[in-house]
Structure P
Amino acid sequence: MGKLSGKNAIVTGAARGLGREYALRLASLGANVGVIDINLKSFEEYTAEKELLTADTVMDEIKALGVNSVGAVADIGNREQVFAAVETIAKELGDISILVSNAGGGMGPMDGNKASQLNWEQFHAVVERNFFGTVYTCNAVAPIMKKLGYGKIVNVASVGGLMANSDGSYSHYASSKAAIIHYTKLLAQELGPYNVTCNVVAPGFISTARLVAGYQAVGEEKFTRNIALGRFGTPEECANAVEFLATDLSSYVSGAVLEVTGGTVGRILMNQ
């Protein structure tokens, strides 16, 4: 019996990357896992991601672990699609007691979208996919958890939501992730009486298959010099944090932010 045997989970943005890692971890612990993504084969867009797959889809990988899985296509920034996807998965798997709201991402150059120089199209798109998408998913799942009298909501923010780039860049992404953090604290207050915990995982610089090439292109030292541990994190290390918050190991933890940053937050690297 795994820690999550008999439980049903949803992971958004789980067709590749960190979302896939979270979904597989929950499945390895015994949970049935529903996958929501705008493209259930989005891993095909990146050779490094595609090479990680051990089956035709993430849902097939999950089923190979001996649990059930179903996929649903939705644009996470579209409220109607998100609610429909959650309904589809709940009908197939049963009542959802675990949510990992992971879908999101940035847009545009890393040194762009400074706080007073926003690209409005990118700003709206990023806020919708990060903040709005998280809110939609939580609102779709919360009634199920309230009925059950149990639930674990894990929202995914970022180191960018905890500290500001010194030049004010990538502010659309950072602001949306900061909003997720405060929203989750509000959600924890409301859902606490229903025995539903709501927490945040805030990853730092993580070496996913897709991002490694980007780090190397810019120069890894520009990133690692800001990390106390001096190295990038791994998807498995992020999944460890999700496992803690999605299981009863965290039964008295709610409204918290678990930083998976290797000591990046709170670190001030002086010019050398």
Structure Q
Amino acid sequence: MDTIITAKEWASASDGGQPPALLDIRYRPGGPPGLPQYEAGHIPGAVFVDLETALAGPAGPRGRHPLPDLAEFGAAMRRAGVRSDRPVVVYDDGLGWAAARAWWMLRWAGHPDVRVLDGGLAAWTAWGGRLTAEVAPVAEGDFEPEPGALPLLDADGAAQLARRGLLLDARAGERYRGEVEPLDAVAGHVPGAVSAPTTGNVTADGCFRPAGELAERFAALGASGGAEVGVYCGSGVSAAQQVLALAIAGIPASLYVGSWSEWSSDPGRPVATGPQPG
């Protein structure tokens, strides 16, 4: 599966000819907004894509970042110049959460070649890449979503997977244990889920750990012997980074997009707290 590309590789891919479409997915929960940051300086050729409006639907019973309307998602991707026969590279300025959400959405919707810029904007500037405030015109793309290329979980599916396979909780450990809950009404985790914070997937510079290290990490958590794996987080954003890390390690995984924000809004769903058993 297409996964990541380094800053050096991107520089080569974008030098001459028709380079991959480049999408800037800067987003932070609670702000600051990504568009002003993009306008102040971005990788040349990048098009800004807003996670809240293009990569997610309105918040509600299905969670804070449910799947967007497919027609609206497809239109947003075409405006950004995404074509079915042209590779796509996405980046953000964090731990790869927002970029991975774009990667997952495009791959799930049938695009065959999408990669995340490893380390994001920081890796690009550290390599010596320049930024620009120029917003160049982009030719309309032709991408039409055909969903189903990657596995997807709903709440019932996540509950079942926690019993028969491995359901990873990508949030910080204290949120998993129910010690704090800054965003949702109920603290805790899906019963049977295993804590696996996304910070463990990257090095201090924000780049993904080597595939072998990631494979060892996930094997220690139970992703071995052909175990079926799924991932959730607070609202299906950071969990996409975990799915990407699993893909780098060669482990297919399903994403529970509604995640804890959907699960905890249903009073009929059980909630577990405290550390995971032994």
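Summary table below
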read-out	value
Answer label among P, Q for the case where distance in nm of label points 7 Å out along Cα→Cβ at positions 23 and 39, calculated from the coordinates, equals 2.2	Q
Identity of the structure behind -8500 (criterion: helix-only ellipticity at 222 nm (-39500 (n - 2.57) for each DSSP H run of 4 or more, over all residues; to 500), calculated), options P, Q	Q
Comparison of P, Q - label where distance in nm of label points 7 Å out along Cα→Cβ at positions 199 and 223 is highest	P
Parent structure of the calculated result 3.3, given that distance in nm of label points 7 Å out along Cα→Cβ at positions 119 and 191 is the read-out and P, Q the choices	P
Parent structure of the calculated result 18.2, given that mean count of other Cβ atoms within 10 Å over residues 103-110 is the read-out and P, Q the choices	P
Comparison of P, Q - label where distance in nm of label points 7 Å out along Cα→Cβ at positions 183 and 231 is highest	P
Relative contact order in percent (Cα under 8 Å, 6 or more apart) - highest-scoring structure of P, Q	Q
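Computed from the coordinates by the stated procedures, all read-outs in this text should not be read as laboratory data. Since the structure is predicted, the reported quantities are computational estimates derived from the model, not experimental observations. Cβ atoms are built from the backbone, for glycine too; each structure is taken alone.
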